[in-house]
Structure 1
Amino acid sequence: MKKKFFLYLSLFTSVFLIDQISKLWAIKNLINNSINIFPGLNLSLIFNRGIVFGTFNSNSTVLFLIVSSIIILISIFFATYLFWRYKKNFDITPEILVLAGALSNILDRFVHHGVIDFIDTYVKTYHWPTFNLADTFIFVGLFIIFARELKEGFKNES
């Protein structure tokens, strides 16, 4: 159990640091600058004060605090779920991805007054909302959790 704990802690720390380092790089290199990697992918810095995909993005301090508080509460509930799964000796790798990404984005909210997003993907004139590596880790973790729960549901029906 101790070995697993340190593996999970290492994964959490790695995901958190990779995201934070990428954001520091973005702040240093993308202020007033956009980098075209190839058609369909730009690196462009934005500060998202809203939630996923820029929803509720606003300069309103009250809205920012409400959204941030809700995100923190959801993260606390999710961390509680993660620790419950850990105590039951379940694999919590996808939960670690989600929590590390969420906490990295929460840190941005308080240090930079918004989440640092910089990955801009597009097809022709349609741009997907700008995102960051934490968002990617969160998406992958949630996808794995959803697939796992779906698989378990089908198993229980059989």
Structure 2
Amino acid sequence: MSVTDKQVATLTAQLAGRMDEYKRLYAELDPEEVGHGYSALVGAAAAIAVDRRFVKDDEIADRREVIDYVAELRSRSAEAAKDLEPVVAEQLILHNLGKGDISNFDARILFPTQIIVLAGLVADEQYGEAELTSFIQTARQVADHWIANDQ
């Protein structure tokens, strides 16, 4: 199994802010698709976005920079402040940087945290349509590689 075009379209719609389209496409995904291909795509996209934001010239950001970013992300809206658990978000980012531990967190909290962090990082980049498409295609390649190696 690999990432499907529908999963790519779903994440693209979400990250582009086309929420009605995103909700419709997400509702069409079956639970197995969400739990496997789509979650791999989201994870790959989040890992790439974290690297792009927190690794500059082979220098990995320190814990303070991650904490400050999560605080700023939570300050963007009341919804983000309510939905984004700071310790989970910080550990998720640090884990992607090889510095954090997410083993104590349940997937039911990690997945929505990945989505919020990913959406924030992508919004910060202000991608145009072509850049967003390229970003998601790169994430798809990484996710497909992860899936192939997981089987």
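A few notes on this one:
- Structure from which 2.1 was derived, distance in nm of label points 7 Å out along Cα→Cβ at positions 60 and 84, options 1, 2: 2
- Origin of the value 21.4, where mean count of other Cβ atoms within 10 Å over residues 36-43 was derived from one of 1, 2: 2
- Which entry (1, 2) yields the derived value 36 for relative contact order in percent (Cα under 8 Å, 6 or more apart): 2
- For the set 1, 2, ranking by volume of the Cα convex hull per residue in Å³ places 1 highest.
- Source structure (of 1, 2) for Rg/Rh (Cα atoms, Kirkwood Rh), for residues 12-51 alone, computed value 1.03: 1
A short reminder: the numbers here are calculations on the coordinates, not readings from a lab. What you see is a predicted model, and the numbers here were worked out from it, not measured in a lab. Cβ atoms are built from the backbone, for glycine too; each structure is taken alone.
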